[in-house]
Structure I
Amino acid sequence: MSITYNEMMETIRMVQMENLDIRTVTMGISLKNCADSDFSKMNQRIYEKITYYARDLKMVAEEVEKEYGIPIVNKRISITPIAEILGDATKEQAVEIAKTLDRAAKTLGIDFIGGFSALVHKGMTKADRILIEAIPESLSVTERVCSSVSIGTTKSGINIDAVRKMGEVIKEAAERTKGQNGLACAKLVVFCNPVEDNPFMAGAFHGTGEGEVVLNVGVSGPGVVLNALKRHPEADLGEVSEVIKKTAFKITRAGEFIGRVVAKRLGVSFGITDLSLAPTNAMNDSVAEILEEMGLERVGTHGTIAALALMNDAVKKGGTMASSYVGGLSGAFIPVSEDNGMIRGVVDNALSFSKLEAMTCVCSVGLDMIAVPGDVPATTISAIIADEAAIGMINKKTTAVRIIPVPGKSEGDMIEFGGLLGRAPVMAVNGYGSEKFIRRGGRIPAPIQALTN
């Protein structure tokens with residue numbers, strides 16, 4: 001991939017003035033050959049394999065960052081879902097594995113490690129149950145471990161027994177970290193239709209179809225897109241789409257180039273580029289502000305879903321033309337706590353929980369980094385997960401829930417999580433219950449859309 005002088009100068013401008021960065025380089029590592037009936041051997045193999053393959057990840061990423069002048073914000077690792085190698089381990093031993101993963105992450109100096117995960121969209125094995133039971137404690141005693149659970153797919157339907165359990169798990173995780181405003185829940189994602197090559201946390205895991213080791217890259221650039229639109233204040237919506245496409249092309253081209261350089265120097269295969277626009281709390285680095293630049297007075301008002309659909313589609317079209325291998329989630333993230341525009345929309349009563357849910361029909365993932373009152377029942381959280389999973393199942397797309405029931409907090413309170421996780425206003429949920437529906441259990445059958453053969 002060759003880069004022209006003009007592209008280099010434009011990239012420098014995007015970095016210095018418009019918050020362009022590589023949000024993450026994520027090394028995926030298979031742990032399949034670490035499985036062993038002897039728990040001590042398995043635990044040691046996990047640590048040794050991760051620290052061997054990723055030993056130079058941080059150093060090389062920082063070298064490339066300095067050499068090319070494009071920030072690489074996060075260096076991360078994704079691994080085989082731990083439930084797949086857990087075997088007959090106990091809950092206590094599953095927690096020990098989480099501690100081992102955390103120790104490996106700290107040794108390597110990487111930000112997060114994802115893959116303390118289980119895929120239970122059709123049913124649960126003994127190992128799946130053990131891992132899910134271990135999630136609250138594991139996330140409360142570790143700093144860098146992230147967890148995800150798949151509870152539904154278009155092909156299999158939705159496992160409501162697992163959905164019910166995850167509502168309980170989220171409540172327990174919040175309670176175990178109540179001194180940190182339920183922070184453990186910020187490291188836990190519940191998925192429908194998860195992808196195997198997602199480089200973003202907290203939902204990353206190294207899927208079954210992946211190779212031994214691979215490097216995936218997640219680019220970002222809401223600030224670049226926002227600034228591009230500001231230069232076209234009178235453009236019609238077709239022209240707006242064209243501006244976003246061209247900008248996404250440039251962002252993705254720079255991101256894939258950097259990812260390939262890092263992969264080559266590490267001696268591993270380059271996997272995919274995730275096109276997702278991922279906001280931060282930095283000024284003008286907001287997805288919501290892009291929508292407002294299109295003409296919305298405040299994100300959440302009427303027209304928000306149409307504007308988000310336009311932007312998401314344009315990002316995909318532009319990014320796809322710039323990348324050899326597009327993967328991951330590739331769209332637009334709308335995490336409330338990590339986007340100043342989203343926060344402002346909630347505070348100004350323009351953006352409601354229901355509107356966010358509707359927005360997930362056309363954006364990249366789902367309900368992300370949403371704080372709710374601590375007294376919300378577990379069955380209500382389960383019902384929220386079921387709703388979001390249904391959107392993903394019917395529309396054949398990835399949807400997810402990352403929700404934090406903040407102990408002791410009520411609607412309107414502002415919660416500080418710090419760092420990349422930002423801050424979040426506590427949002428109201430519907431006060432009517434869903435307990436009987438969730439307690440029915442069983443599986444919601446796969447929809448007719450699943451019958452594609």
Structure II
Amino acid sequence: MKLMQGKKVKRTVNSMTTGATLLLALITGSAGVLAAEPAFLNPAQMAVVRQQLRDHNAAPQTTDAYQHLLAAADSALKKPELSVTDKGMTPPGGSKHDYLSLSAYWWPDDSKPDGLPWIRKDGHVNPASKNDQSDGVRLADFTARVQNLTLAWYFSGEQKYADKAASLLRTWFITPQTRMNPNLNYAQGVPGISPGRNAGVLDGRYFSTRIVDSLVLLRGNPAWTDNDEQQMRAWMQDYLTWLQGSKIAKKEGRTENNHGNWYVTQVSGIAWYLGDKAVIGDMVKLMKSKLDVQLKPDGTQPAELARTRSFHYSYFNLQAISMMAVLAQKNGIDLWHYRTLQGGSVLKSLDFMARFTDPALPWPYKSLDQIRVRPVPLLSWADNATGEKRYEQQIRSATFTLPRAVKPASGGYHEDVTRGAVMEAERETWLLSLPSFAKGYVAPQVAEDKK
């Protein structure tokens with residue numbers, strides 16, 4: 001089923017045993033019962049897409065996204081496991097088991113002999129924050145590999161992908177010599193200012209958006225044992241306790257921009273994995289309070305438009321909101337139609353961004369970079385959730401053309417970053433879900449509306 005370089009390669013499709021069965025329903029009950037359905041994915045839709053790929057009748061965009069997924073997973077098979085103990089720097093607490101990252105937009109002050117304290121240059125990435133001396137890139141790489149491998153196993157049935165995903169998970173979270181301590185105390189530190197800041201909580205969003213659903217998909221696979229699951233559950237519970245109780249995490253939860261929204265979505269995804277619906281309900285209330293401040297009636301998001309990467313952050317904020325809306329809907333809560341007292345809403349803000357998926361329409365704000373296709377998955381999710389065809393034109397018109405070369409781009413970014421973003425947009429629109437107009441579309445299941 002792998003279609004690479006013009007060749008069709010048959011892949012053996014193993015039957016999905018207990019893990020697939022578990023995907024069909026959500027285990028209900030008191031807090032502490034694990035969710036059996038992914039937090040952010042539609043398992044019924046994924047099963048249809050998987051069958052389309054097996055039958056070689058998937059949409060071209062689906063086949064293209066699948067090819068890219070397998071290429072990423074095959075690359076991950078050849079790479080070693082990753083651990084926070086691999087970094088060159090030692091966190092202030094003295095243990096390399098503590099996660100450590102440097103804030104991306106802070107630089108040494110050239111006017112000071114020692115460069116301290118560092119100063120902020122919004123939107124301009126300091127390469128020192130993106131090397132193997134700290135854990136920021138390592139965490140993103142680790143979570144992406146786990147997600148790619150798990151999805152490759154799910155769609156292809158090839159056990160080697162699940163085996164590698166499970167090995168990566170054990171190394172990062174479980175094995176005593178290499179495990180990460182369940183905190184982000186030293187995330188996004190700034191030399192001369194703070195060893196760790198509330199903004200660093202953002203780094204952990206991938207534990208929710210990539211790891212949680214990978215764990216649910218892998219449950220029941222022979223590579224992932226009951227003991228693995230129990231230890232992973234313990235780690236996630238300790239991490240959720242840190243997110244809810246630590247000073248810097250609680251400060252992050254009070255922020256009124258994309259950081260605060262990603263806090264809500266991160267906490268909710270982990271609470272979903274742990275079966276704690278009460279926490280999800282609390283996070284929905286917190287999200288609504290943030291939307292009241294952030295979303296204007298004309299669809300703009302002033303806090304994000306003030307950034308030097310205004311297009312990216314307008315999308316990035318709506319990504320957090322949209323993912324939370326997907327999860328809330330599984331809990332019978334409709335965030336898509338929530339209206340603020342001033343008349344703002346998620347859909348109005350998506351309306352605003354939808355226009356600018358057309359690259360011919362100039363973005364009227366300062367922005368160091370613009371990847372115009374990025375909001376397309378959010379538009380598709382919204383149409384799927386609401387049953388409307390509000391964004392069908394933009395979704396149908398979207399193209400996922402990759403840059404050909406890797407070369408410097410504005411804002412300290414490179415076109416390989418653009419490639420990744422474009423591939424992610426295609427994957428989320430056409431592989432992990434389908435637009436409502438596509439062949440084989442399956443509407444998401446909606447729990448009883450709790451408003």
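Nothing in this text is a laboratory measurement; each read-out follows from the coordinates by a stated rule. In this text, all values refer to a predicted model and were calculated from it rather than measured experimentally. Cβ atoms are built from the backbone, for glycine too; each structure is taken alone.
Miscellaneous remarks
- Read-out Cα extents along the principal axes in Å, for residues 244-371 alone, computed value 45, 30, 26, structure in I, II: II
- When volume of the Cα convex hull per residue in Å³, for residues 132-259 alone is calculated for each of I, II, the greatest value falls to I.
- Mean count of other Cβ atoms within 10 Å over residues 324-331 derived as 23.4 - corresponding label from I, II: II
- Structure with the greatest value (metric mean count of other Cβ atoms within 10 Å over residues 116-123, set I, II): I
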